[in-house]
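Chemist: Heads up, there are several structures right after this.
Just so it is clear, none of the values below were taken in a lab; they were calculated from the coordinates. Computed from a predicted structure; not experimentally measured. Cβ atoms are built from the backbone, for glycine too; each structure is taken alone.
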Structure I
Amino acid sequence: MKALLTFCAAAVVAASTAFAAEAPKIAAIHAQLYYEGSGKLSDDILASGENTLWNTIIGEGGAGAPSNFTLVTVEVVGKDVPVGKVHVQIAARGYKRKIVAQRTIEVSIYDEATKFHAPLWIYDTGCDEIEVSARLIGKGVAKTTAKAVIPFKCGE
């Protein structure tokens, strides 16, 4: 009987460890151009690091089509994050580091989900470099911060 109880206790510990929550962290920052002429989004302009975002507002450089709007998504990974306990704060800074967009969003990762994508729309983009920063906030959350630069430029 004692051996059976020991086995059951070991099984419970193993099961709870296998299904334990994973602390959330920021995995990536993505950015896509929004093409107002077609209503479509570009591929991730931060993924390759090779995009030429020159005169994007008129569709030149690597833009492919005119774009004045950018969708930023912050990818958060983890497992079984308690509801309402963790938020991701996203800020976008433009010319002279002025905040051009910001948002704080509750992270929802529960059940079998392991990823959460927090969106931020940035308006009037295409000529000034944009610095995006994201950080996780919440009680007991490790300070996690990520940054990315979208290198928009305009000129003759």
Structure II
Amino acid sequence: MPTIQVAYLLEQCWHPVPGGTGVAAVGLARALADRPDIELVGLAARHRTPPSGYLQPPIPVVHSALPRTVLYEAWHRLGRPAVDRLTGRPELVHASGGAVPVTAGPLVATIHDLSWRHRPDWATRRGRRLAESWLDDARRADRVVCP
């Protein structure tokens, strides 16, 4: 059976509060990793330690040389670095919620909610700005998934 190589963003595991997006990303990674036709590799920013919370990546993770805030801004403002070489030139990149990696290949972006637009008091000003930038970046995706 042929397999598809998928790079899958799991940076949420290192967020101070991973929230529902992190729970969904880890759950989907577990389900995809069980499929014989998918070869899944996780993607995250540079970290010195494993995630400290309850959300542990269920798959191997490769790390960028850049820390989270720099990586997120570089993807959004500069359109680089592409994750293709870092993750072994995957056939598909999945932005599992939030930040949208840069790739030369096919891209899927998951948008979980737009809560910051309906309840701006639930997010900081910086959080709202980031969420809007990620929503804008999702326009680069070949497919957008809204669970």
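Chemist: Given a value of 15.0 for mean count of other Cβ atoms within 10 Å over residues 53-60, calculated from one of I, II, which structure does it belong to? Before the final figure, lay out the partial values.
Modeler: Values: I: 18.1; II: 15.0.
Derived from the structure labelled II.
Chemist: Could you tell me which structure in I, II was used to calculate mean count of other Cβ atoms within 10 Å over residues 69-76 as 21.6?
Modeler: Among I, II, the structure yielding 21.6 for mean count of other Cβ atoms within 10 Å over residues 69-76 is I.
Chemist: Given a computed value of 43, 15, 11 for semi-axes √(5λ) of the Cα gyration tensor in Å, which structure among I, II does it belong to?
Modeler: Working: I: 43, 15, 11; II: 23, 17, 16.
Computed on structure I.
Chemist: Given a value of 0.7 for distance in nm of label points 7 Å out along Cα→Cβ at positions 45 and 61, calculated from one of I, II, which structure does it belong to?
Modeler: On the way: I: 0.7; II: 1.2.
Of the options listed, only I reproduces it.
Chemist: Sticking with this structure for a sec: Can you spot which of I, II the value -3500 was calculated from, given it is helix-only ellipticity at 222 nm (-39500 (n - 2.57) for each DSSP H run of 4 or more, over all residues; to 500)?
Modeler: Working: I: -3500; II: -7500.
Structure of origin is I.
Chemist: Compare distance in nm of label points 7 Å out along Cα→Cβ at positions 21 and 133 across structures I, II and report the one with the greatest value. Could the numbers behind the result be given before it?
Modeler: Working: I: 2.6; II: 1.2.
Between I, II, the highest calculated value is found for I.
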